[in-house]
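Please go over the structures that come below.
None of the figures in this text is laboratory data; all of them are computed from the coordinates on show. Predicted, not measured: the structure shown is a model, and the values here were computed from it. Cβ atoms are built from the backbone, for glycine too; each structure is taken alone.
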Structure I
Amino acid sequence: MAAPDQRSLTCSCPRLNLLCRALVAVGAFTACCWGQPVVNAVLNGASYGGNIAPGTWVAIFGTQLAPSVATAPSVPLPTLLHGVSVSIGGIAAPLSYVSPTQVNAIVPFESPVPNQPPVVVTNGFGSSVARYIQIGGNSPGLFTWNAAGTGRVLAFDPNFNPISDVGNGPIIMYADGLGPTNPPASSAYGGASAEPLNRVVDDISVFVGDTQATILFAGLAPGFPGIYQLNVIPNGPISDRVYIQVNGWQSNITSLPILPGSNVANVTGTISSLYPPTSVPVNTSELLIAGTFGVDFDILPAARPFSVVAAGEGGNAMVNIDPIKGTWQAALSEPTLPARAGNFTPAFSGHLEVWDLATCASNGQCAPWPGGQIPATAMDPAAVQVMNLLPPQNNCGDGTILQGLPQCLSINGTYSTTGNLPADGHFSIGPSALSNLTNFGGFLQISEVGPPTRSTTFSLYVDGKLISTNDVTYGVIQPAR
């Protein structure tokens, strides 16, 4: 199937008014305390995380940023709006929205990477103190219906009707931070409306229901500066989770409902966290997220193939069960051996910068770990202990089998194994059965920007039905004040 007509994407289109509103700040703002601007935080405008790349929408939060609310009247976006301008690394940023407490801007595509440029907001009273951000090559974020980066993903069918649940038909979604395009894009104008369209250059994977979807189109949406359009076809979703991965970076976890199967009975199961900790704040931008699960159920007669999924932000455990063949196949995400030793050398980590959060100043400026290596003295002993519980990965996560290779070109790989189903149809994973499948994990990039206490969710699905969840809070070292 061809990609839906790209030219229909304009904010004047009534079918996409919700998308237009999702790209504007939520909440009521009033003119207050107009004066010299103060910048407190700069976040990804889709995911509301700290990951930022050239071409990414950012939400700049602070005080006294603008005299009142104003929005850009049209494309191309201006670099001066209501007397407010934003400089990112000395380059003027296109603006779509300003208010006393928030400014929405696009990081110019011309920004070099990796980089730690200053963000400065200027208004009629002066300029803010520079707030530094970390810019990498990619910063994938999915737009959601609540415009906060959580919950239901903003998704439409080819006729731009909102998607209520996942079927077999094409899905249109919107993201930011997917990196450079071919041909190169303008930060202020948005994507082209006719060929050649501005297609994503980097290797991108879209997961709908924890299975990799077929990508029909990935590129800038015509007329929407900084907004990428993803036209995909699901390939048998086995959970309600939707996310993007590109060059080692992962987007926010969003959701789309799926219809559960009818292949099992008497299901029980639990999932919990092995890491992160709740008492010791993490001190590095690479956070280990590891979980453990157990499950028990009966496979019904005439059952069709189905899956068990134990998932967290940092990875998942997937067990595909085929009652017809009488077999199962398991794939568990696990950190690669170099990453377990604190080695995040850019050569195999997708060019990630690994930041020492204990060095971050109040202006957002942080120091990277030299050479991408976290010293043993800085690693949390609890994380080391947990990694010793995880099975070693035996392929690189993309199916490449390790054959004496010292490392994969990633910080996370996969542990894969297979087996036969029991004759009585009763299947269990736990301490007394298939205990090698209970623990999974992976590293996730986090930012010093955000609250001191954060949360992550672990979820267990059997045959498309959510069986158990576990929310875990953890601390993050805060910048020096």
Structure II
Amino acid sequence: MDLKTYLQILWRRKWVILLTAAATILVVVAGTLMTAPVYRASSILRVATPSTGTFQANDYELPYADRLMNTYASIATSGPVLDELAQRLEVDNPPEVDVEILANTELMRIRVEDRNPGVAARAANLLAEILIDRSRELDAGSGQSAREILNEQLTQVREEMDQASQEYEDLVAQFPVDSEPVIAASRVIEMKQGIYSTLLQQYEQARFREAVETNTLSVIEPATIPRTPSSPRMILNVGLGTIIGLVGGVGLAFLFENLDSRLYTTEQIETATGLSTLGKIPLVPRKRQFTYFNGTSPEGEALRHLRTTLFGFEREVPLQALLIASAEPGEGKSTVAASLALATAQSGRKVIVVDSDLRLPALHERFGLPNKRGLSTVLRQEVTLAEAIQDTETPRLQVLTSGSLPPNPAELLGSPQMADLIAQLKAEFDVVLLDAPALLAVTDAATLAPLVDGVVLVVGRSRVRREAVRAARRQLENVKAKLIGVVVNRANDLHHYDYYQKEAVDLA
């Protein structure tokens, strides 16, 4: 199928798509309104990174800052921390917690969701406090810190310096300043001072590092009570529901199209019947519907185009008597028969249209004529043909209505009198059109088909199913009927009156 075919299917099934989308949106809106609102509060913490080193693992260099922040994020969502949070909140189960590390910063956001906005804000702040306490416990450790070890070493070196200074003073009192013992004592003092200076520098660095590590985590922005819920989000849900509804509606449209065997296009009708299209009668708006088509309307021009196709060309066997048939009732064959008779009479031919539907006649209503006498009374020899034929307002157009409804319509239509009647009408008129019952409803049309010069099959677009049309054609083939072609009624692929003005040939 090409793009045009897909678009036609979508347009034909537009109500399926729209109703599916509308139903989905209603369900989404109802579900959103029935869902309890959830509030989200968040606190932002800064993770100070005293080290700029890296961690090597599996040939991947992970920065120390990232490793530290990932550690704290895992701690924040760990079981013991959440249990402590639930205990402080005095609830059985902790609220939903999520930690986000803000890219290219030393910041991490702790988000807490709860149906109570106050509880959500309080939980976010409590979790920040718990995390800070845990970080201090981890930094403190279980043994001596580097600062404490360096402090002990400084005390020891300071005592050794005092002892060396005392020994130096005692040697100066006993020996000259430039003596070997005094010089050696002076060197010992200088060495001890160098060691002390180095240890003091390391001590200051350790003390600074410990001070920073003690304040690794700090609250930058405490959580506040949210005013609006974070979920459900009505606009987002409706938007997603609309998309899902449209996609589902399109899927249903194509599913229904595959399951539906009705014929919606001229191409489908031609494929199903195996016949060429003689004419296309456009769909008539309700405000312009008439008993039969007339005038310069698009449908009137379409009938003149059909008249030209049937009678405007020389044929080996002239089409003088035609049976207008359809597979099922309601496809518009009676209207087409009456309108074609009118258009043919306007071309200068002498035309008679016969209502051979002796069960549900309609032509007398189309032309506003009485129906006491007609085909049935002629076949029963109650009246003569001349007495039963009625004139119309259109010159050269006469009608033989059905007459009173007989108890045996099939027998009357299949009788020799019917064949003689058709022959007599062909002798008196240029064109004889017979409006027959639906082929699949009764056998009347199949009985009449062999008696005429040809059968025109009227197919109502979007009214009849593929199986019905094929069954009607098989029924006509079984009786050796001569199928002329198909007339598409309610066609939707002709929209311009200019088409008929250019193509139709008026023989009047």
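A few points about this structure:
- Label whose coordinates, when distance in nm of label points 7 Å out along Cα→Cβ at positions 222 and 446 is calculated, return 9.3 (choices I, II): II
- Relative contact order in percent (Cα under 8 Å, 6 or more apart) derived as 18 - corresponding label from I, II: II
- Comparison of I, II by distance in nm of label points 7 Å out along Cα→Cβ at positions 102 and 382 - largest value held by: II
- Given -16500 for helix-only ellipticity at 222 nm (-39500 (n - 2.57) for each DSSP H run of 4 or more, over all residues; to 500), calculated: source structure among I, II: II
- Computed 50.7, 173 for Rg and Dmax of the Cα atoms in Å - originating structure among I, II: II
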